[in-house]
1. Which one of P, Q has percent of Cα pairs over 33 Å apart, as calculated from the coordinates, equal to 51?
2. Where does the value 1.34 come from, among P, Q, when Cα Rg over 2.2 N^0.38 Å, for residues 174-373 alone is the thing being computed?
3. When relative contact order in percent (Cα under 8 Å, 6 or more apart) is calculated for each of the structures P, Q, which structure yields the highest value?
4. Taking 0.95 as the value of FRET efficiency 1/(1 + (r/R0)^6) of positions 30 and 78 (r between Cβ atoms, R0 = 30 Å, to 0.05) derived from one of the structures shown (P, Q), identify that structure.
5. The value -16000 for helix-only ellipticity at 222 nm (-39500 (n - 2.57) for each DSSP H run of 4 or more, over all residues; to 500) was derived from one model only; which of P, Q is it?
Structure P
Amino acid sequence: MVAQLTAEVAGADTERDMGVRWHPLVRIAFRFGFVFIGLGMAGVWLVTALYRSLGVAQESVDGVAKWAALHPLTDWVGVHVFGTRVDYTPTGSSDTAAQWVSMFTWLLVAVVASAVWSVLDRRRAEYARLYAWFRVGLRAALVSALLLYGMVKLLPSQMSVILQRLVEPFGDMSPMSVLWAQTSLSEPYEIALGAAEITAALLLVLPVTAGMGAVLAFIVTLQIALLNLTFDVPVKIFSLQLLAFAAVLAAPEILRTVRALIGRAVPARAPELRFGTRRGSRIFIAAQLIFGGWLLFTAVSEGYDGWQTYGSARPHSPLYGIWNVTEYTVAGQQVPALVDFRETTNPGLPNASDRLRRLIFDIPTAITAQRMDDSLLPFPASIDTERHTITIPQDAVRTFASLNYQQPQPNQLVLDGTLAGRPIHMRLELVPLDHFPAVSRGFHWVQATPYMR
C-alpha cells in the first residue's frame, strides 16, 4: 500500500498512467496538493513574480500579493482564530504574522476545496494530465525563484562585505548576521551558490533536462531551507515552499534512481505532456524557452542593478574606511576614552559628550559610529567633497551634526563642527584593512598548522 502511494504520488510516467485508476487516497492527496501547493504557493509566487518582471509598480504588486493571500478571509481568520489583526505592510521578511495566517487560511481552503472536489468528482479515475500541468506550474515557479536568488549571488549583492562587521563583536551579531558575514567574506563561495541555483533553474526550463534540474534544485533548496531554519533567516516559509516544489518535481527521478540501484528495471521516461501534433509540441517548447529567456533577462537586469547599487560593486564613501578616534574634545574639554554604560540604554542619537570609539565610512550616504561599549549607531549622512563638509540630519528640518573635515595625511582625519548643538573636535586614524585577518588572510594550499587567530 505504501509503495503504491509513493509510486503514484511521486509521479510514474504520465503517459503510462493515462487510463490507469489511481488509488482513492492518491486522488485525494493530489486534489489537496493542487490547491495548497499549486495555487496557494506556486501560483501566488508566479503571479507576483511575473508582475515584477513586467515592471509593474511595487504598490500594485503588493496589492496583488495581498489579494493572493486571501486577504478578506485571512483577516477574519486572524481575528477569530488567532486573535490578531493582520498587517500586510511589507517589512522585508516573509515570515510575518500575515504570512503565517495566510498560509493557515490557504490550508483551510485546500482542505475544504479538496473535500468538495472529491465529492463532485468522485467518479474520475485519475488526474494524469492535470498532474502534468501541475508539474509545469511548479517548474515555472521554481525557475523564477532560483533565477532571482541565484543572480544576486552570482553578481554578489545578497551578501556583500560591510565594514562594520569587521569591528562588531561576534557575540553582538544575530545568527543571520553571522551567516551573511561569513558568506560575504568568500565571494567565490557565494558565486558558486548562485551558479548552482541558476544551473538548476536553466535545466528546469525544458522537459528534456528538467529531471536533472529537479534533483539539483532539491539539493539547493534543501540547503537554503536548512540555513534559513538554523540561522533564523526570515525566509523560512518561502524556502520551505521552494523545497516542496523541488521535492515534488524530483521525486520521480529519485524513485527511478533507487529502482536502478536495487536492480529493478527502469522504463524509458515518457513526455509529461504529449500534444496531438508536432506543431503543438514545438509551440509548447518554444513557449517554455521564451518564458525561461524572459525570466533570465529580468533576473540579470535586477541582479546587475543590485550589484551596482548595494552589492560588491557599489560605490564607496569618499572617506571609505574604519577610522579610530584618537582625540575627542567637546567645547575644548578632552573626553577620556572610557566606557560609559549609560550609552547601552540609549539606542538613539548620542550626546555630544558621549565619546566615540570609531567612525565607519562605507556607502556614500551613511556613517556608522561605534561607541566605547562597541555598540553601533548608523546615521544617514551627506559628504560634500568640494566643501569638505559632513552633514548628519536629525529629521527633515533639523541637523544633528555639521562638520568640516580635513585630511593632513591619507590615513589621518580631522573633524571640527557641531554635534547635538555642541562644538566638537575629533582626530581620527585610518585602520588598514589588512589589519583584519578576515579580509587579509587569503588562501593557502600549504599550512603548517591551522590558523585560528
Structure Q
Amino acid sequence: MSARTANVAQRLDSLEIGPFHWRLLGLIGGGMFFDAFDNFLSGSVLGALVHQGLSDIHMNALFISMGFAGLTLGAWWAGIAGDRFGRRFSYQFNLLVFGVTSLAASLAPSMTWLIVLRFIMGIGLGAEIVVGYSTLSEFMPAHARGRFSSLLNLITNSSVLVSAAASYLIIPHFGWRWMFAIPGIGALVIWYLRKSMPESPRWLAAVGRDTEAQEIVQRIEGESVRLANPPPAVQHSEEPGRLRDLFAPRQLARTVVGIAVICISFTAMYAFIAWAPTFLVKQGFGISNSLLITAAMFAGGPAGSLISMAIADRIGRKWGLVIFSLAGAVIGMAYPFVKTPVTIALVGFGVTTCIYVTSALGVACYVTELFPTRLRLRGVGLCNAAGRFVNVGVPYAVAAVYAFAGLLGVVSFIGVLFLVLVAVLLALGVETRQRTLEEVQAPVEPADDMAAQTKLHIGGM
C-alpha cells in the first residue's frame, strides 16, 4: 500500500458521521430493502398462483430452486465484477438486472416464463447483499462501522414484515403481479438515485487510481467533521487480487471463518424460520393460530438487528457471535418442550432473535471485514455463494431430520451448527471491533493479535 493509499483510508476513518454517511446508508439500504422484499414474497405469490390454477407444487418447487440458483450465481459474479470493475459498476448493474426482470415478471404470460425470469432476477438479488454490505463498510469510519452495518441489516430485515403486510393487502384485491411490480419500480428508482453515489475510495486507491480516490475523500470531508484523535495510518502491501489469494496461508483461516459464518447463519435462518409455520401446524395448531404465533416469533428479526446495533462496536463482532450462537443453541433446545401458545411464541422469539443477531453481526458486519480491499468482494461473494448453494439442500435436510427425529431433531441440528460456529470462531476468528479495515489486515504475529484483541475486549467492558 502506497503512502497516498494509506492516507485515503486514514482520512476516511478519522471522520465523524456526517450527512454523506446517512445519505449513503439510505441509498444502499433502499436497494437492499427492495431486494429482500422480493426475496420474501415467494410464499404468498406461489400460493396465489396455485389457487388460480396457474401453477402446482412441482412448478413452485422449480421456481424456488431456480431462484436459489440465480442467487448463488449472482453472489459469485458480484464478487468477481466488484473487485475487477469497481463497487459502483457492480451495485448499479445488479440493481438494474433485478429491477427490469422484476417488472418483466409482473407481465409474465405463464409460470414457465416466471421461472425463467426468477432465475435472472436471482442473479441481481444475490449480488445486492454482497455489494451492499461491503460497499458500506469501505466508506464507514471504524468507530461506527459495526453500528451502521447493523442498521443496514435492520432496514433489510424490515422488508419481511412489509412484504407480508403487502401480500395480505394487495394480492386479494389487485392480484399477484403487483407484488413483482412494486419492488421492480422501487429498484429502478433507487438505481437512478444511486447514479450520484461515488466509487469506493479504498477500492480506487487499491487499484492505483489515487487521484480519483483523493477527490472523493475531499468531497466527503466537506460534509463531515474530523475526530479529535484520528486513528493512525496503517501501511501494508496491496497488490492486485486473485481468486487463489483467498486460500493463501495467511488468508485461508479468514476465508474459512467467512464461509462458516455465512453458511451456518443462512442454514439456521432457513431451517427454523422458514419451517416455523409448518412445525406449528404439525403440533396441532390451526392456521390462524399458527400465523399469529409465527408473527410474534418473527418480531425477533428486527429485535436481533437492534441488539446487534447496540453491541457491535462495544462487545464486538467475534464475541457477540460466540455469545448469541451459544444462546441460540440453548434456547433452541427448549423449543420442543414448550406447549402453550404464549411459551412457544416467547421461546420462538428468543431463537429468532439469536438467529438475526448472528445474521446482523456476521453477514452484515464481520464477513466484509475479513478480506483486504483488493479481495473483499471476491471473498464476500465466495462466502455468500457457498451459503446459497448449501441452502439449496436445506429444505430436504430439514424434512429428512424431522421425519426421523421430529422437532427435537431439527432444533438439535440447528444447535450443533451453532456450536460448530463457536468452535470455528474461537479457533480461527479475529476481533475487528474499533479497528480500521487496514488494521484488521495488517500482518501481525498471533501473540500480538491476541494481545490486541484482549486489549480491545477489556476496553469495551
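Readers should treat all values here as calculations from the given coordinates under stated rules, not as data from a laboratory. What you see is a predicted model, and the numbers here were worked out from it, not measured in a lab. Cβ atoms are built from the backbone, for glycine too; each structure is taken alone.
1. P
2. Values: P: 1.60; Q: 1.34.
It must be structure Q, since only it matches.
3. Top value of relative contact order in percent (Cα under 8 Å, 6 or more apart) goes to structure Q.
4. Values: P: 0.55; Q: 0.95.
Working through the options, I get structure Q.
5. This value belongs to structure P.
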